[in-house]
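Please go over the structures that come below.
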Structure P
Amino acid sequence: MLKIALDFDSVLADTMVSWVREYNARNGAFFTKEHVKQWEFWHDFNMSWEQAKSIFEHVWENWETLPETEKNLEKHVVRLRSLGSVDIVTTVSLSHIEHVKKWLKLREITYDQFVQTTKKEELPYDIFIDDYHKLALSVSKENKTCFLYDQPWNREISDSDKIIRVTSLSEIINFIKNNKM
């Protein structure tokens with residue numbers, strides 16, 4: 001049975017949309033998620049990590065308003081779970097774990113286990129679904145597959161036999177089925 005690690009931020013919940021919206025409200029700006037060109041996004045906004053984190057605090061206080069990355073997520077995750085075990089694997093801070101779990105419950109997204117870690121690449125999964133380019137590179141070196149969920153900050157990474165860029169969970173499901181993973 002396949003073991004699948006499914007990321008939360010920017011794969012299920014489009015947290016950067018909410019972050020940018022709050023940044024704009026505070027600064028009278030008109031940015032979109034497309035303006036975020038690097039993982040260390042706070043550099044794109046000429047701010048410190050501490051300043052960026054304070055905006056995230058507001059975003060997490062309003063967790064129920066976090067948008068989904070795509071429609072019908074709950075159905076796609078059910079289909080993904082028919083192919084293997086699916087764990088939500090996130091690096092979100094411990095102080096926000098309950099918000100993440102409530103968001104998943106509100107959206108009726110089912111999963112097998114919930115894992116909070118700072119070292120995803122060390123976990124024993126066959127497949128990773130994530131938006132973090134460095135994780136994709138790391139696990140691909142370990143001969144594991146990473147479906148890199150397309151975001152503006154990871155577009156410099158090219159596909160390979162172990163890094164597959166996707167824009168939806170349906171693409172992943174079809175790839176797994178067609179390639180008998």
Structure Q
Amino acid sequence: MKRALVLVADGSEEMEAVTVVDILRRAKIEVVVAGLKEGPITGSRGVRLIPDTVLEGQDLSQFDALVLPGGNGGTHAFEEDARVLQLVRAAATRPMLLAAVCAAPRVLLRAGVLTGKHVTSYPGALQPTDPSYHYREQAVVVDGRLITSRGPGTALDFALRIVEELLGAAARQAVEVPLVRAQ
């Protein structure tokens with residue numbers, strides 16, 4: 001069974017975090033939601049989320065994907081946490097997916113793993129003219145094992161792309177069709 005580690009912190013964007021967790025679990029991917037601290041976190045819109053565990057002690061080798069939801073407050077917490085930056089750097093060197101949505105690609109930049117990569121982000125979170133990466137204004141951008149996305153409105157596409165990358169197009173379709181998405 002594939003496994004994904006989803007990080008959350010106070011100020012994380014609820015729609016992005018919950019959508020990713022929901023879609024991955026529908027695909028039968030084991031999801032571990034890890035908070036930066038013990039206890040519930042309060043998302044960017046005041047929704048309280050209860051992580052499964054804390055970040056401390058998580059063994060990255062036990063996961064197939066590391067996912068960072070956005071939200072400015074959560075992203076700032078990730079950027080300022082040496083454990084998260086170390087985890088992102090380690091994930092970038094492993095045969096696993098590294099996925100970030102909304103403002104969270106800033107964490108990838110701070111960790112130094114975006115050089116030469118094709119990426120996207122929430123408007124203004126990354127600078128489109130930065131020569132160290134190739135910025136795209138697309139809903140979801142995949143560059144090898146790196147997946148980035150724009151924001152809450154693209155969270156479903158982002159989560160479905162993670163499913164597709166981990167389990168294949170048929171698994172994505174099996175999850176997507178029952179959602180009855182508008183055409």
Structure R
Amino acid sequence: MKTKIIILFTALVSLVCAQAPRGEIELGTLGRGGSWKFNAGPEFPGAEGVLDFQVVAGRAAGVVTFDFTKGGNYVAAFTGVNVPEGYSEIRFRAKSDGTDRMAVRLRDSSGQYHQFGISYSNKGDWQDFRVPLDGKKSPLYFHGAKDGRIYFPITQVWILINRPTKEPKYGEVVFSEVKALP
């Protein structure tokens with residue numbers, strides 16, 4: 001009987017530990033040969049851009065150059081990830097001289113995309129962004145389960161640069177330190 005209780009207790013502890021977040025997760029690898037890719041928002045033709053990489057203050061950073069002078073609604077950098085249940089937010093830093101509108105798009109295990117609009121207000125300076133994963137319905141969602149609920153694990157993270165509301169319609173966004181936090 002004592003052995004059965006010990007085995008049951010060990011199994012329960014293993015299950016709880018396996019589901020608990022173990023610390024922050026760096027999302028994607030920034031740099032040449034890393035996992036981040038560029039997307040020009042092809043469903044809204046005209047946007048142009050490129051994703052490049054640099055080191056800023058000793059940290060790897062992605063640089064999305066964008067040009068909406070010929071149309072388009074957004075460009076993006078994205079990467080595949082594995083964010084299990086139990087994480088409370090996605091966090092990153094960004095700076096830009098050329099945009100005031102950005103968004104974070106997450107793809108979950110059902111194939112559903114969740115999009116969170118964020119305002120960039122510190123022109124030319126670093127700004128911290130947080131996207132809560134608190135179980136509330138996403139403000140914009142499409143494909144997959146189509147219900148606004150995040151189904152873990154999260155499988156992709158996108159950083160979108162939306163067409164600026166003011167001129168000029170081109171510029172760049174530098175982003176870094178993309179993480180999931182427990």
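Coordinate-derived values only; no laboratory data. Given the structure is predicted, the values throughout are model-derived calculations rather than measurements.
A value of 19.0, 75 was computed for Rg and Dmax of the Cα atoms in Å; which of P, Q, R is the source structure? The read-out was computed on structure R.
I have 13.5 for Kirkwood radius over Cα pairs in Å, for residues 85-164 alone, calculated from one of the structures P, Q, R. Which structure is it? Please list the in-between numbers first.
Numbers: P: 13.5; Q: 12.3; R: 13.1.
Source structure for this number: P.
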